[in-house]
Structures are given as C-alpha cells and as structure tokens.
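The structures come next, written out as structure tokens.
What follows draws every value from the coordinates through simple rules; no lab data is involved. Since the structure is predicted, the reported quantities are computational estimates derived from the model, not experimental observations. Cβ atoms are built from the backbone, for glycine too; each structure is taken alone.
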Structure 1
C-alpha cells in the first residue's frame, strides 16, 4: 500500500514538474518597430489566473477580443474585469496621448498599458501579441501552457495617419471570410486603411439593389483561370463568345458589406471602397449597355487588354447610373473617402462617339482629356454633396484636377508631388515601391506571378515625402499604401506569398520616421515574423533571402557565375551536381567558372541555419560554342555569335541574351570541324501581349560537308505557338548520333496573329536566346 501511494506521489510530482516546464518565452522582435524600445531582464507570465483590469466598456471590448485568442492555443482565457485595481495587466486611459499612440510597460509583476483612444489600446495589444512566443500563433492547443512576455518598456506612435493595403477582388474574388483574414493580418501590423477594389472589367463585386444585373451579369465571367504557377495567361485569355456560360465570380451582398465594415471597425481599420470609372468598367457595361459608347454585345472580361470599356460621358443616363450607384455605396461605407478610380481610361471610343463629341462642344472642352476631367468633376460633386471626399488615381490630374480631390499616386511620384504642390492631399503608392503584384525576386527563381519588379529593400527604403516638396507641401502627404492587384492571383496562398514580407516593409515605412529606418534590424526581425507565419501555415516569400544566380558566358567556352542575395551578411553554399546544398557544400566566396554542363543549386545560411529556399539553374556547356553563324533570314550581321555564347535568357523580354527576329528565322551554324551531335534544344520566349510568339514550325537540317543539307528533325507546334501568355517554351529535338559540319535551323513565325489576340492581324516576333547542341 505504501509503495502504491509512493508511486502516485511520484506521478503527481512528475505531472506538476511537466506543467511548470511548459512556459513558452517570447522575445522583443516587433514589426513595425516602435519609436522607443527599452528591453530588460526577466519576463512576465500570462497564465490562466491572470487578471486584466480595464476602466470602461470600450477597453473591455478591446481586451476581451484580444485575450479570447488565448483560448485556441491555451485552452483558457485571462479574466477581464472592469473597475478593479488588482489586475495583473492594467489598461489606463491617459488623455495626453496622441490618437493612435500608446505606452506598453512590461515588468516581472505587471503589464501596464496607457493610451487615449481605443486605437491606442488596440495597437498596444498588437505589440503585446508580437512579444509572445511564435508558438502562440499556431492553431493547435498546447498542454499546461503559460506565456512569458519579455520585460520591456515601449513608447510608440505612428508617423503617418494613412497606412494602407489595397486588395483587388475583381480579378480574383475572395469571399467574406478571406477578406476578414486580410483585415486580421493588416491589424496585426497596425495598418489602418483597407482600400477595397470592388469593380473592374473582370467583375463587379458589390450588390446594388437598384441595378440587380450588376451582380446577376457583371459578377460572372467565363472561367479561364489557371493555378499552374509556371504559366501566366492573363493577357491572352480568349474573350467570351455568344452562348458561352459565365461560371466564375461572386459578389458581396449589402449585408456582407455591413458585416465586413463592422469587423474592420473593431480592428480600427477604415474601408475605402473603389468603384472604378469611367474606364475599367466593362463588367458594368456588360450589365447595362446603355451607359457605353460603342455598340455591343458586351461581355465581362475574362482577362486583360480590354477595349470599349469606358462609360459614355456624353449621355445623361451614365451620370444617373453613377449617382444611383454611389448613393448605395455611400450608405454602406461610413468612412469619409470614396475611391472612383479614374485610371487608364481608354478614350478611343470617345473620339468617334457623337454624344461625347457633342458634350465636348457644349461644354467648350478642348479634347477627350478635358472630357475625362469634366466627368471626374461631376462625380466629385455627387460625392461631396453626400458629405464624402473623393480619391482617384493620379490620372485624374489630366485635363484639370477636381477641386477637392485626393490623389493616389501610382505611376510614380510625379502625380503626388504635383497634387501636393497644388494643395491637394495625396497618398503615395508608386508601383516600384508599393505594388505587391510585381515580382520580388529573380525572374527564373520566382513563381510566374506578376510583371516588373518591386523588391523588399525598395519598399523599405522608399522615402514617402519627396525632398522636392517644401515642409508645408509635405503635410499634404497622408501616408503610404501597398496594392495587390490579382491578375495573377488565383488563391489565398498566392495572395499571402505576394503580400509578405513586402507589406511588413510598407507597414514599418508608414509607422516610423525616415531617420529611424534600420534595414539590417528589419531583416533580422523578419526571421521571427517568418516563424509566426510558419506556425500559422501561411505561405510567404523568402525571395530577399534567397541566393540569386547570375551568369555570363566567357571567351574560353565556360560560364562565369556570381551568387548574391538581397539581404546581406548571409553565407551562400552551393553544389554543381544537383544535390541539396548544405554546410558541407562549396561556400561561395567570389565569382567562379564552370567548363562543363552543370545543375547549380544554392541556398543562404545564417548562423549555420538555412534561411533561404534552394535556388536552381541548369547551365548547358554545349558543342555549339566556337562555331560561327550566318543569318540568311532575317539578313543581319552578328559578330558576337549571340546564339551560341552560353548566355541564357531569363523570363524577362528585356534580358540581354534574348535575340529578337522580326521575320522567319533561317540561321546556319558552321562548326570548325566535323562534330557528332544527337540533340538540339531551343528556348523561345512567349510574351504575347508584346507580339512575341513561339514559332509555328521549326526544322533542323544537317550537312557533313557544309554545303548540302538534309532535314533531320522537324516539329509542328501550332497549339503551343498560338497559346497566349508569358513564359519560356523549350523545343527539343532528339535524333540518332549524326556527324555534321554545319546545321541549319529554320523557324516560321506567327503571321498574322490570329483573331482574339491582342495584336491581331500583325506579324509576330521570335525571341530566342541560345542554340543548345549536344
């Protein structure tokens, strides 16, 4: 019996010991970085007995929402009590604080939070959350857990009042719960403006009761979506044909909108709806053709490059439609701003439309630019008359800026600078620094999402207020915003991949002062943020930490290779045999050369831990090097032998190795001596929006004497040739071993470009980087 009791006691001691050991400790790694951070030794423990003391109902609501999160991972929630002085975590109102400012003081015995507003208390709790260990972000419950918050004193306030994120739900529809997820990740990094792009050519996403066809027709398109990240066909999708059924899309009911607005309000985020006009409006026109200039039929756009997608400003029915729509929009969104787009307005239809030309004449307008200004100014009066302010993209400056308009500067800084000098408020969101749909790494190492480039360091270092503005003019710069257009985004995982980590850079840029920026510190804190995302199972990009692979063919028949990463102070290890790089692999020190075909793999390491993904590139060192070229068609003189110089083009039409041919290709390759070959590979670039197509037909002929040629391989590739999109296409010829002195490669281009394509009726170009011969 004594032994039995002894065993029970031992088990109880072990259980208690294990329970005490399950203390999860956090560290001080916050984004955005607070204004003042003073860490110290020790930690405060949050456990199931912790009491949170609040002063009023507002504090109680904020605290209850925050501490409820503990239930998922802990199985318990700290108790929130109003009017008690015995709390372990204490919220104290201090009216001397700025509207969004707060102070967070963590000691070993208490946590004290001071602020003047709900936003201040909310932001303090977001900082408290980031002080918790990354395991807090997991979706599974931990047993007998308590949470150690490091001792630290934080004083904080934002530098800019507008810290935004824009989500395009027209090109890809995200449902109500996914929008809430976006609001959640915004709130955690103290972003306070959600710009909701609700209409465009490819979908109308909000219920308007007076115009039901906007969602019956305008919310749906023929489904040409793709999920393969190696392909990109947005700018080459077939248009809808008569009789085809539109099955892809969705919309938010007005009840959905009210629910999401309330959800955002709880997180101190204001929502700015955007109804794009007068351009980017095909979904609305397909629903109500009477507001268009051109004749129909009209269909909701399936992809990019749309014509006849503008409202007709010559018709009064157009303005009646706009006013009715705005009436319902304004009733749903309580924030003071309404965004009306105004960008990329195709005015070609206006030039020949009799109603538009009559309006120009009646209003003494100089041209179609002034007609757009007339439209925007009338719309602004509608918005202002209902107590709201209008925002538009920087094109609204063209033809004359509306009197009270706020400008969102996207094509660069020029529009914002011009508006600020004229006394207008501006939000800076230039595409180079703020467009999250642009590529964030090496073309060949990234998913084939986006176009152009916007790197993490650019987003972080962007100076929001231009030096060209005076101090007074600079006061009109309200802040910064990251924009995610979703042409290439087909699911939420792609959304988060393109959003993170660049949105963290934008959030910090909008929160701290210019002189407080610390790139090295930011990238170190990002590693902790990555652990939080990993705990949640959220997809993100490590592009800035990945090894970038650059190369150049050398004169000795080899390839010189350089490796680097956007984030500095990382070690790079690589292999040349296709194996996974590790700390025992080659460590990169300087440029190196290879003289035989290799598969290069590389990755970055910090403190002997792998940080980046594995970057991979195949480098053929082939038999064509050292030969000479003669171009029979098109007739060009090439003294560089660019197609056999071991330089390989990236997925970028401007990359130097791509050779452009504006005719059918007929090139002859002469070897210095008889050479045995059995394979030829050709990489063509497909970039159909620019008229660059894969050839329809390719043939290879061989000659053993350099004079008489015999065809040894051919391929008809009409389907691949007429497929639109943006990617590299490899054409491979395998044949029996053949001794040759010369090869002739012929390729027939697409001419004319067929119906339904962007450059229909014109002749295509062929882009080829290398004739790879084995």
Structure 2
C-alpha cells in the first residue's frame, strides 16, 4: 500500500477548512470560535479571540468594514450574521487589559516605517513584536492617520489615544512632522535593513508585488491604500501585517512566497449544504450596540459552518467518533506498525464499504476504496485477524462446494442465451422462491435459460482475500465459457457489483429488469396505494436500471412507493456489507437500527440480507419476491432469518429440488448422517448463532467424542467437555450423555491456532 498516496488523499477532506467568513476576513479572525464564546455568554473569552488576530482591538473592532458579512452563508436565510455588531458588543462587554508580556530581545536589524496610519502602525506593532528596531516617520503631528477620522463617531479621542499607547510609549522611535520624499527615501534605504511605505499615497509609481508587497527585489515594501486602492480599514491592517511577514523573511534570507497561499482574503473551498437550515431574521438592536442578551441571540443565528456531511450520514463514523482525515492517519499508523498492537484493525474491519461517504462528500473522498485497499494490504502482510472473516469465507467455500454449486442448461437445450444466477444468500433465506422464479423464466424466455448456483466471491473481496477472489472469478469465467458465454440474469445486488468490478466482459442483467420486461407474475395482488418505502441495496448505489425496475414492479403490483431520505445513489447500508455482520456484530446492529428508524412505513427490499437484518430488529420488511410469490404477506413481513445451519441446509435443498423437478435427477446424499440423537435448547442455539457455530461442526465434535473418547468428564455435573479442531477453528462442546440422547449445554470456539506445549 502506497502510504504517501494515502496521506495525500486526506487533503481531499475539507472538514477543517475555514468557514466563508473567516476566509473572507483578510486577517482571518476566528469568527466561529468568537461567536461560540458569545453564545456561552463569555464575552471576555470572545474578546481574547478577537485580540489574537486584530491589532488595536478596540479601535479596529469598532470600525471594521466587515467583508466577512458579505461572505456569510446565511445571507439568503434571514440575512448575514451581524458580525461587526457583535464585535462592537464584545469590545464594550468583554474588554480586559492585555497581560504584560516579556519583550523579545532585539535582533539587531533596523526597519523604517513611513506613515503612521492604519497599515503603518500595524506594521510597526508587528515588527516590534518580532524583535526589530522600528522607527516611524510621520508627516503629521500625531500617529493614527485615518483613525482620527472616526473620532466623535465610532471612536472617542480617549480610546484612540489609549489604544495607540503601545506605539507611543513602547520601544518604537517616532519622528513626527517628518515628510519623506523620494530623495530622502534613498537615504533611509541606506540606513535601514528594510523600509515599509504605508503613506496612503506615493507620488512615484512603485512596482509592488501584491503577494509579497515587495517593491522589485529591493529592501522596500509597501502596503495600505497604496496596494488596496480602497478605503477599507481591515484590508489596510491586512496589508501591513502581510508586508511584515515578507520583511521578516527577506531579512532572514528565506523564501518570500513559500506556504502563503491562503494569506489575505480568499474564497474557501468549504462547502455547506443549507437544505435543512431554517431562515432566521437578524436580531434588532434597542440601542447603539447590542446588549448582552441581544448579542447572544444574534450569535445563535450562526450556522457554525463545518463540513459534516459524511458524519451526519455514516453510522460507522459516528460509532468510532472519527472523520476521514483522522481515519486515514489511523490507517497510515496501522500500516506502519511493525511490532506492537494494530489498534485500527477493528475499525477498519467495521466499515461496510457502502460508499455513502464518497457520495455525500463535496470532494468525493470515498473511504470505501481506501478501506478495501487497506484490508488487502493487511492480508498481504499477514496482519489480518483470522477471526474477522473466517466464517464468511467458509460460508463462501460451502456455497462453491458440491453441496450447492451446480451448472445446468435448460432441459432440452444444448445451448442457452441466458443463465439464471440467484447468488448464495437468496437461496439460503428464501429457498422456496428459486424454483418458482426459474420456472417463470424458462416459461417466458424462448431463447433458453440455464442455471448456475454458487457464490460470486463477495466475501473474499470484502475480506481483502484477492487470492481467493481471483480463483473464484476464474471459476465463474470457466463455467461461463463452457456454456458458450450466455448473459447472466442476476438476482443478487452484490453479485451485480462484483460482476461489474471483476468481470466486465460478462454481460448481465438483473432479475428485476427481466421480470419487468416480460411482465413475469406481475398482477395486482393488493389494495391500491398501500405505502412501501424502498430500501435500495448499497451495492446498487449507481444502478439506476435496478432502482427503476424494482419500483415499477411494485407499482404494477398495486403498491404506492414513497422514497426514504437516503435513497438510490444516497442509500444506506443494512449492516451486512463489508462483512461487518461477522467482524463486528454489535456495530452491524447500529447500521440496522439507524436505517429502520428512518420511516414508520413497511420497507421493500430486493436483497435477502437486507430483509433478514431489518426483520431481526423488528422492522416489517418485504422482499420484492414476497410480493410476487409469497403465500402470506403478513407472515413474510416478519419471518425471521433461518439459522446459519439452516441456511446451509436450504442451499443444498435448493440444489436437490432443482435437479429433481427440472431434470428429473436424483441427487447423491449430500448430508453426512452421524447417527446421533442431539438435543439443543433454544439458549444454546442462540449461542451458536452469536458465536458463528454450525450444527454440522457440533455433530462432528460429538461424533469424535463418542467414537474416539476424546473428552473430559466432570463427576460433579456429570457433563462431558470435548473439543475438536476443524481447519483453523477449535470447537468446544459441553454436553450430557443421557438415555442415548446428547444434551448440549454450551458451545464455544477459538478462531485461532492454539499451540500445545
């Protein structure tokens, strides 16, 4: 896994980008935090937030021309937040004298500042703080320039004088009534290490770089109205401050341009969706400034701009309290660890890989692809926990074994144009429908429809096992070629995505498109306008044909479809995707509960696992085939999923019945009879489901205990304890041998290698 490319991807995440108002502020005051402190009625903290970025805070805060408000995203929803009015309120309600700071030792460099207006005093103030010896040349009898134009309006004489004391009574030398012309400028340039011009106007035409404020490649820099060409107070402050950054770099002999992309005002790439934001009118003032309560209410209008689209949509991000940028850093750390714990494993294996994050992300950052690549890397490096996906992979192995796998042409056909591929989960959950669907297909399609049973390989894909995945798809390709390359009719949503991803050369069509096209078994079977909400399988996120066909079938059957908020390309996962159901069962339930709470109406699905999981948490759910073939819709809507053992049995039964009913073939005995009478209580059966234990494996362990006497006897309870290792799993069974019946009391497993001494 290329970790450098991985880390580059985190830059796509814009959740930490500044809001529009902060980006539009040329000195980038942290307006969001400022407003948050006001909302908390902490005006002193709000003032401190201002003071971090705004020089001469009480002055500039009172006369700022607030370009931030023009950028405010609430402009069309009741009007921009009155940020400037909040600044004035904070100056009045939150001012506290700045703490005395230890001055930085002088660095021996001298800088002259020409003009003591807004940009000039800002530059002098910043240069002094950086340790430069600063001398101001001002043509009038006092410093402050245009600040005095606000005297008696927004500012008092006393306030101006008090705020400028930092210049007048500091270490800065001030030469008043001193006009500098072009000839004297040359002399000053020879005396000082650098010179800043902030005079508002300059007779000579200066070639100023508007990014660095440097004049040519000289030690001369300029700012204020000379560069802004307007009367903006805050832009004059910004130009003086940015010029100081350049002067400092110039005198330190480092690049003037590196890492300065977001200086000054700019348009942020933070994108905010306003669909759910209500319009709220601005709070009216009852006096010249907001009082405390008015300021708090106005601050409450702020949207607190931040991109949280993926967090709002994704159950996984919420569960682990993580955003994509940090998620990527966790993956990077997990991949870099050589010795020690891989703390990211559980989280990485708990992603459903549904792709919703990429769909809602303004930058299309899709964690699905990143997590998939990470899992493949974990497998390749031997760092994937065996227990995470062991059962799912064994289930796939079963589906591709003789107990289920089968390829047949339609009876009477040497070659077929289509082959029905129902997948492995539909036959496991609803075996009664497979024969009915196949019969309808061969009765309605004249070009011949064969059948192929097996698993598409999704468990191998989701678990990062590319070795098994490639083997599986090659097997499908070989069977397809042997059948003269028919078009697949796919009943499983995940199969559709796997074929599209791994076997693009194989033409396929969904079963639902075929049913709609041939009007197979579509007759109105319900009262009109019974409402259903369609839950689209996440593996069909961008398959508009399937979306359309399923809805059209339901409408033809007499139902009224009402869409969920998260539907079609924005659908959510049911909790099975990515094998989360096996790797983190509790988190899988989080996905289920999140999805089913979206509506009180019954759900309609076309993925059997979606149905099984929704019903497991009490949600009435129909599979589209229930509406077409179900004998009792009421029963079908809440029918619990078969046990794991029953799912295997159902697949085998599907194969046996198809062979018998369509080809008149009797199957070999596909079940081993251990001749044991076993009694398993409901409680133990639940243990087996929770711990992913099959009845067949319990039978093997008990048969081995009875035959080879590999067991321990507890005389106190009269119970036996036996264990048996099958592949990489050790099964433990506690049982009682009573009247030729084996009463199973407890079962558990170790999905790891247990090394004996």
Query - Structures 1, 2, by FRET efficiency 1/(1 + (r/R0)^6) of positions 134 and 566 (r between Cβ atoms, R0 = 41 Å, to 0.05): label with the highest value - result: 1
Query - Label whose coordinates, when helix-only ellipticity at 222 nm (-39500 (n - 2.57) for each DSSP H run of 4 or more, over all residues; to 500) is calculated, return -7500 (choices 1, 2) - result: 1
Query raised in the report: Just checking, which of 1, 2 has the largest value of distance in nm of label points 7 Å out along Cα→Cβ at positions 278 and 542?
Result: 1
Query - Which of 1, 2 leads on distance in nm of label points 7 Å out along Cα→Cβ at positions 198 and 694, largest value - result: 2
Requested in this report: Tell me which of 1, 2 gives 50, 40, 23 when you compute semi-axes √(5λ) of the Cα gyration tensor in Å.
Outcome: 1
